[in-house]
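I've put the structures underneath this note.
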Structure P
Amino acid sequence: MSNISISDALTQITPRFSGQLLQPTDAGYEDARRVHNGLIDKRPFLIARCQNVADVVDAVNLAREHGIEVAVRGGGHNVAGRATLDGGIMVDLSLMKGIHVDPGAHTARAQGGVTWGELNRETALHGLATTGGVVSTTGIAGLTLGGGLGWLNGVHGLAVDNLLSVELVTASGDVLTVTAKSDPDLFWALRGGGGNFGVATWFE
């Protein structure tokens, strides 16, 4: 546990944080805390709207050093509301929209805030597609980490069957690139484990 207060810690990281750090009295907090299921009404202590992986590392380190629980929001579609929590830190990836398609390799890399509609739009430019959500506003992160049923699973399997690698921020703040070769046990766990092993910031 850190020996400095949470308010002092926030003061330290705010100048370098590329995204937004929202507390309940801040403008934009009410909109940012809402998830797809309108029955979920939780109020995080802090919403860390991350713009890059360094922001995610800062948010995870802040939570660990002060013993604060974390929820991770990608698309915010989880029906049980697991993208948010009361009194903890919501690590919100919805601003992280990077997508890179490699037509030659027939692969795509996308950040954790990308939705299936956004990914499909980019891959379609190259005549490519993968198994993804049947609702276009569903995030790629939660659906993939949970298994991933979609329109193409009868031909190409689940979303996780097409997953090649994950960039993961661990609870210790380390950034790992996880593949079947680099860490087969962790990669196996990520493919259906539901996001319990870190914050997935990039998917390939």
Structure Q
Amino acid sequence: MGEEVKLLGTWGSPFNYRVIWALKLKGIAYEYVEEDLSNKSALLLQYNPVHKKIPVLVHGGKPICESMIIVEYIEEMWSHTPLLPTDPYDRAIARFWVKFAEDKGSAVWSMFYSRGEEVEKAIKESLEMLETVEEHGLPDNGEKIGMVDIAFGSVLYWLGPIEETIGVKLFEPHKFPRLHKWFQSFLEVPVIKENIPDRDELVVSFKRFHENLQTSD
């Protein structure tokens, strides 16, 4: 349990912050290594030779990749401050919504990376994702932050800068009051508030990257 914990990540990545939030919520000390994805380090290539991407959690010299798999690992390795319910059925429901966030939340990033008609398709899919969550609601974890909150919080916080970058507005309070209320409560949790990138800085970074993306062949 006392083995060294290291996180390889990059500023501005929602997947990176999923892991940071889980570690912070459980009070796990770790060393953070900022990666330059335009010039990937030998360490990153060594620890994630398959996908060569962040985040990578290194625990006792052993790497774990993929953000929600890392969060699951953290949950299993350090059982205090649980991120999943204790009841098997409730755990299954939580995992269902985590998978939903993983599968459907990707449409948000498709809006950012796509061109032409593909952008409209991604916008439609993102709206459908928001409408589904608004209709059914997320599992109530009381005042505690859980794995579902981590998964959806990382989708919704980054949705705002992406909306501003591409010039659309999907997540409006009057259209999604239930989800908006949940999101505002999520942002007020101290661990989240203290460990989240500045929105304006994200917008500047995203706009610069998106401009280059749209002009490249």
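Read-outs throughout are calculated quantities, based only on the coordinates presented, and are distinct from any laboratory measurement. Please read all numbers here as calculations on a predicted model, not as lab measurements. Cβ atoms are built from the backbone, for glycine too; each structure is taken alone.
Annotations
- Label whose coordinates, when Cα extents along the principal axes in Å, for residues 115-186 alone is calculated, return 36, 23, 22 (choices P, Q): P
- Computed 1.15 for Rg/Rh (Cα atoms, Kirkwood Rh), for residues 83-130 alone - originating structure among P, Q: P
- Identity of the structure behind -6500 (criterion: helix-only ellipticity at 222 nm (-39500 (n - 2.57) for each DSSP H run of 4 or more, over all residues; to 500), calculated), options P, Q: P
- Largest in distance in nm of label points 7 Å out along Cα→Cβ at positions 11 and 179 among the labelled structures P, Q is structure P.
- Across the set P, Q, relative contact order in percent (Cα under 8 Å, 6 or more apart) reaches its highest value in structure Q.
- Computed 3.1 for distance in nm of label points 7 Å out along Cα→Cβ at positions 51 and 171 - originating structure among P, Q: P
- A value of 18.2 for mean count of other Cβ atoms within 10 Å over residues 123-130, calculated from one of P, Q, originates in structure Q.
- Origin of the value 14.1, where mean count of other Cβ atoms within 10 Å over residues 35-42 was derived from one of P, Q: P
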